[in-house]
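Engineer: Next up: the structures, one after another.
Please treat every number below as a calculation from the coordinates, not as lab data. Everything numeric in this text was worked out from a predicted model, so none of it was measured. Cβ atoms are built from the backbone, for glycine too; each structure is taken alone.
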Structure I
Amino acid sequence: MKLKGLVQSGLGEGQFFLSLPPYRQGFEQVLGFAPFAGTLNVRVAEKDVAQVERLRKNPALHVPGFKAEGREYFQLGLVRARILGEEGALVFPFFNHHPPGVLEFVAAKNMRKKFGLQDGEEVEVGIEE
């Protein structure tokens, strides 16, 4: 499946969560790479929101949750994906603060820096089903 969307700024939470060692180790085990501590957020067209929600409800892969310092961190759903030829995954947290239709893409590299991406630029997301 391929979806087009616009790059947009996120909430900054991905940086925190992707820097936690249990999540980093989980990504390495499941995807085979350590993720950059941050996500690339892509808002898809309204007509594609139902497809995003279907992926969110049935992710192909999972990074297990864990407990640390008296706090519970929930399982993450993942779907392998590619943007601009860069392999990565769409991340679907148990609790999501983004509106429907916003994808969070994680890769080994900082996608904004590697490709000079700015808010409002269109990208195509290739999604493994």
Structure II
Amino acid sequence: MFTIVAQEWQHDFETAKKVASEENKPIILVFQGSDWCAPCVLLDKEVFQTETFSLYAKDHFVMIEADFPKKPENALSEALKKHNYELLNTYNTRGIFPFVVVLDSEGKVLGETGYFNATPSEYILHLESFKG
């Protein structure tokens, strides 16, 4: 049986920075509304959940998600909600969804993007272009 080894999504920014520093990888911070934002769902399905992206991200990025669900059944813990709003107030002050921020291991912004019609490989190249 073949098992896909997917990238691990972080939910704590300090942990993500630590891992990024230790592994010399950029951080990909994804702001999404998983149960109300159609472009967010498309980006997740067409890019982030694909085998191509997952396998690449595992070795090249530290992925962190800041989700803002609206349905009660998808509610986050108060601590995670607070954490996500702190990230929103720092990195997504315009409240754009989906919003993808490429950061260095110290949290410095290297680039910003969102959803656009791209293959997983094209999206990877786009994210890599921010690394300089």
Structure III
Amino acid sequence: MNGLHLSSEQLNHLMELLGGHPYLVRLLLYHWAQQPDSLEQLLETAHTDAGIYRDHLHRYLWTLQQYPKLSAAFEQVLNSTTPVAIEQMQAFKLNSMGLVSWRGNCVTLTCNLYRQYFGAQILCS
């Protein structure tokens, strides 16, 4: 990885935060390669409007704001730490957006980045 090294603790934190999402991981690696000493800062600000994922997160936020039923279903998932059963069409839409993944007939968030960002957005609204 171009001289970039992760400890097993950093790798575990990265996987927990990003859930192995290819785009999110690639974006982090790109920014980290540009500034090799910045990994901690990138991770600390990842879920904020100052972070590298702001455009990605804003697109999802905008979509959720446009569709109240979808937003309500997503909020159910967001507020649960275990897989949750929501209306099937909403689950399909959230899954196709990449916000949730299937666990049997239930869904769960794909990564903690979404829990941190959208959890803060809900608290602010």
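Engineer: Quick check on the output: 14.1, 45 is Rg and Dmax of the Cα atoms in Å, derived from one of I, II, III. Which one produced it? All intermediate terms of the calculation are to be shown ahead of the outcome.
Structural biologist: Values: I: 13.7, 41; II: 14.1, 45; III: 15.2, 46.
Matching structure: II.
Engineer: Here's something else I'd like to know. Using distance in nm of label points 7 Å out along Cα→Cβ at positions 87 and 103 for the comparison, can you identify which of I, II, III gives the largest number? Kindly include the intermediate steps, with their values, before the conclusion.
Structural biologist: Working: I: 1.7; II: 0.8; III: 2.3.
Going through I, II, III one by one, distance in nm of label points 7 Å out along Cα→Cβ at positions 87 and 103 peaks for structure III.
Engineer: Work out which structure the value -11000 belongs to, where helix-only ellipticity at 222 nm (-39500 (n - 2.57) for each DSSP H run of 4 or more, over all residues; to 500) was derived from one of I, II, III.
Structural biologist: Details: I: -6500; II: -11000; III: -19000.
So the calculation was done on II.
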